[in-house]
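K.L.:
The following blocks contain the structures, represented as structure tokens.
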Structure I
Amino acid sequence: MADSKHSHGHGAHHAHPSYLAHKAQGFNPLDCIVLTCSDTRTRETDTSGKLICHLLKGQGHTILDYQILKDDPTEIAQHLQQATRDNISRIIIINGGTGISKRDSTFEAVGGFLEKQLEGFGELFRFLSYKEIGSAAMLSRATAGIHGPHIIFSIPGSQGAVKLAMEQLILPELGHLVGELNK
């Protein structure tokens with residue numbers, strides 16, 4: 001008989017029993033902050049930020065704050081400092097500024113702020129992105145991690161990237177991540 005502590009299958013249908021039990025414990029709505037980092041978007045043109053808010057609300061979560069920030073590492077870092085100091089949200093989702101152009105500086109601001117990185121998020125995002133857009137996926141510096149009791153995701157600003165990250169990675173694991181942080 002196989003050791004019940006190890007799952008040899010792939011995907012959710014072969015998930016470990018304790019993981020499935022955790023998933024079945026019920027839903028707890030989470031308070032979220034959504035930040036768009038862009039030098040060009042406005043509240044009217046920020047389709048990606050609106051999509052993140054829509055997807056979170058569709059899952060029953062609350063948007064406590066939605067802001068558009070310049071893609072400036074100092075401004076981003078200050079906003080992250082304020083949000084985590086005030087403890088108004090456990091979840092912060094940032095979109096934009098994860099590429100490699102001179103103006104893409106979100107990665108540096110977020111990366112320097114994280115106390116623990118979730119390397120698997122960026123790896124999985126790029127893997128899933130590769131399946132959709134090919135080798136250009138390597139240009140993405142999507143990242144995630146922990147700062148105190150806060151979970152921070154930094155994803156590209158395109159609608160396709162937002163949809164992929166939210167639907168395939170972030171939304172399915174939010175409750176699990178918060179549960180792990182509470183242990």
Structure II
Amino acid sequence: MKRRALLVALASAVPSLALAQRTWRGLEIPPENDWEGPRPPRPAVGDAEARAAQLFGAILADEPERARDFFFPREPFAVLKAIAEPDRYWQTLYAHYERDIHRLHAQIPAGATFERFEMTRRGGWVDRREEANAIPYWASRHDWVHYRAGGRAQRFEIRTLINWGPRWYVTHLA
């Protein structure tokens with residue numbers, strides 16, 4: 001703890017040091033993904049409910065682009081993954097996301113209505129060097145979008161959400 005306090009004091013005295021302590025491969029690392037010091041707390045659900053409703057609308061309209069901002073952004077993904085060609089892997093994951101939206105569109109009846117998003121406590125802190133990561137993150141697995149169709153309560157799973165800063169993003173829909 002004293003080491004971190006010293007770093008904070010030094011960082012405020014030397015602005016370039018603050019930048020060096022908070023970046024990785026040129027991208028600023030949010031405190032929620034920081035691997036220095038104590039593990040940051042799991043981010044709150046935040047706006048994930050609203051973005052899950054947006055995803056549901058994209059599914060009903062069969063328009064994946066409407067839910068693109070709920071998918072993990074390309075730039076942090078390229079920095080987060082410690083693999084060869086992270087952009088190629090991101091493109092593959094995004095193509096699966098689009099495919100899953102089309103598949104769900106075929107399954108969910110027109111006129112269905114979004115009810116709520118349920119983030120489970122499954123998952124946890126995924127440290128550096130786990131799952132080929134250069135930067136750690138919180139993962140939430142097996143979350144649910146609840147909706148109503150034909151008077152019946154139904155749901156579908158979001159397989160994996162991960163955080164970047166305080167926001168949650170889909171990496172695997174189905």
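Only the coordinates and a few stated rules stand behind these numbers; no lab work does. Since the structure is predicted, the reported quantities are computational estimates derived from the model, not experimental observations. Cβ atoms are built from the backbone, for glycine too; each structure is taken alone.
K.L.:
Compare mean count of other Cβ atoms within 10 Å over residues 36-43 across structures I, II and report the one with the greatest value.
P.N.:
Top value of mean count of other Cβ atoms within 10 Å over residues 36-43 goes to structure I.
K.L.:
Which structure, out of I, II, was mean projected area of the Cα convex hull in nm² calculated from, if the result is 10.7?
P.N.:
On the way: I: 11.2; II: 10.7.
Only structure II yields this read-out.
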